[in-house]
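Structures given as structure tokens follow.
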Structure 1
Amino acid sequence: MRHVLSATVQNVPGVLAHVSGMLASRGYNIDSLAVGETEDPRFSRMTFVLRGDDRVLDQVRRQLEKIVTVVRVEDISSRNYVERDLMLIKVAAAAGSARTEVQSLAETFRGRIVDVAADTVIVEIAGTEKKLEGFIELMRPLGIVELVRTGRIAMVRGSPPTRELTESADGARPADSASSRDSFA
């Protein structure tokens with residue numbers, strides 16, 4: 001089963017290494033990981049995509065919640081959410097029909113050409129994992145020279161979370177009570 005976890009963490013050096021190291025040391029494989037600053041510069045959001053049953057998900061959440069710099073962990077998989085991935089793909093496309101085909105497919109997938117060289121084109125495309133995989137498959141026959149992806153990011157649709165972050169100015173974690181943590185689930 002595929003799970004999307006969103007973790008709010010303190011925006012301090014070493015958090016990514018600490019979190020990813022903890023998951024790796026316990027044998028959890030991360031399908032996708034994206035990290036970026038939030039609307040509050042004291043915090044970053046980490047979006048993980050993991051595969052496993054509910055038991056694995058529960059173990060991962062508990063391990064993440066033990067890390068001092070992790071403020072909140074949510075499993076957003078069962079909620080109504082928007083998910084996107086950004087990709088840059090360099091394709092062999094000399095001037096002529098191959099380049100026209102790449103341009104047409106990029107437009108169909110709502111992508112855009114961001115660089116043109118004598119024999120290659122770089123396309124930027126954002127969307128769901130399935131959309132990007134579909135575009136990749138259509139580009140394979142033309143010759144993929146290079147490909148890079150950001151990893152999935154996700155956000156729950158609708159109104160803001162039920163509880164705002166109430167950390168002090170130094171980014172301290174909210175009270176470590178079970179009820180406090182459960183309210184974020």
Structure 2
Amino acid sequence: MEEKKETRKDVREKIKNLYGWEKDYYGKKILTSLETEKIFQEAKNILLFWSLPDEIPTHDFIIKWSKEKNIYLPVVIGDDSEIRLFTNPDKMETGAFNIAEPVGKRFSNYEEIDLIIVPGMAFDLNGNRIGRGKGYYDKLLKHFSCPKIAICFSCQIYPSVPHEEWDQKVDKIITYYP
């Protein structure tokens with residue numbers, strides 16, 4: 001869909017214009033807000049994402065919380081994805097799209113996941129999201145009934161974003177407005 005492509009292009013430009021310190025500072029504020037959420041505090045098994053340079057920086061957050069909670073990360077396998085337990089940054093390898101992914105066995109007890117922290121390119125206040133365009137998250141998220149929280153920079157929030165019937169919504173968005 002052309003409108004989604006244009007929105008992705010717009011977001012990439014906005015994020016590119018953020019200074020490095022802004023990304024770090026806003027990211028810390030957003031992740032601190034996430035930590036105060038009751039659902040996060042009570043969750044034992046969390047599906048998160050190993051961030052790319054244009055996303056909320058999650059690496060240190062994952063390392064910190066993996067000492068107290070089971071943190072799972074997606075792994076791209078062909079046109080699909082699966083999830084694996086994060087154990088240590090040294091137990092990661094570069095996977096599809098140059099994203100670090102945990103090695104180990106596939107985790108398939110989806111009903112045990114208490115919370116999913118979702119990335120995306122753009123979001124609206126109705127919970128619609130635009131991903132990177134390959135549909136990996138939409139295919140993965142449809143298997144879960146637990147709450148889904150998006151974390152993003154404020155420049156990624158739009159009054160409305162184009163969406164299709166197969167696009168998976170998030171239940172909440174956490175951002176930081178400077």
Structure 3
Amino acid sequence: MPLYAAYFVAYGFSPKTLDAGYQPTQPIPFSHALHAGQLGLDCRYCHIGVDRGASASIPVTQTCMNCHTTIRPESPKLAKLNDSNLTGMPVEWTRIHKLPDFAFFNHAAHVTRGVGCATCHGRIDKMEVVYQHAPLSMGWCLECHRDPVTNLRSPADVTNMRLDPAKDLGLDAQTQLEAKFQIAPSENCTTCHR
């Protein structure tokens with residue numbers, strides 16, 4: 001039992017699960033600054049289902065190939081992507097934003113009510129290499145559940161990385177969004193621990 005407890009504490013508080021700044025090396029050098037920033041691709045193009053389900057998917061090879069069949073297909077940086085496309089074996093991306101298995105999080109419940117991607121993930125559109133922006137700890141999530149107003153924006157703007165809701169909308173508009181969408185996040189343990 002003590003060994004299990006030590007493992008649980010060590011894993012539960014490791015940079016992989018909680019620390020902002022976690023930045024693993026990916027198998028393919030993918031620039032969010034280029035794709036989401038300069039090209040303005042909507043987060044939902046690659047991370048399908050984020051507004052319909054609990055999880056945000058990691059893009060499948062075909063999503064990338066929709067463009068890279070004709071855009072820079074011979075780039076050496078895309079060799080593993082091309083191999084994946086030919087063999088049918090998925091690219092083994094390393095998940096960056098991962099909650100422990102004992103915590104449940106529903107992306108759609110947040111995205112459809114106006115919590116923007118940048119709230120939890122930071123300005124992805126400026127990241128050459130993605131890193132974990134926020135700690136994603138229980139305390140951090142509870143802070144937002146207790147006072148969500150400053151993180152709210154119109155659900156139509158959830159992927160707008162340039163929008164700073166507190167500055168661009170103001171507290172009055174955000175309070176109206178809270179009322180309109182009946183935002184009242186639960187602080188009950190069973191909300192996240194099921």
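Of note:
- Cα Rg over 2.2 N^0.38 Å from the coordinates reads 1.23; which among 1, 2, 3: 1
- Origin of the derived value 1.2 (distance in nm of label points 7 Å out along Cα→Cβ at positions 72 and 104; candidates 1, 2, 3): 2
Read-outs: derived from the displayed coordinates by stated rules, not from any lab. Fair warning: this is a prediction, and the values are worked out from it, not measured in the lab. Cβ atoms are built from the backbone, for glycine too; each structure is taken alone.
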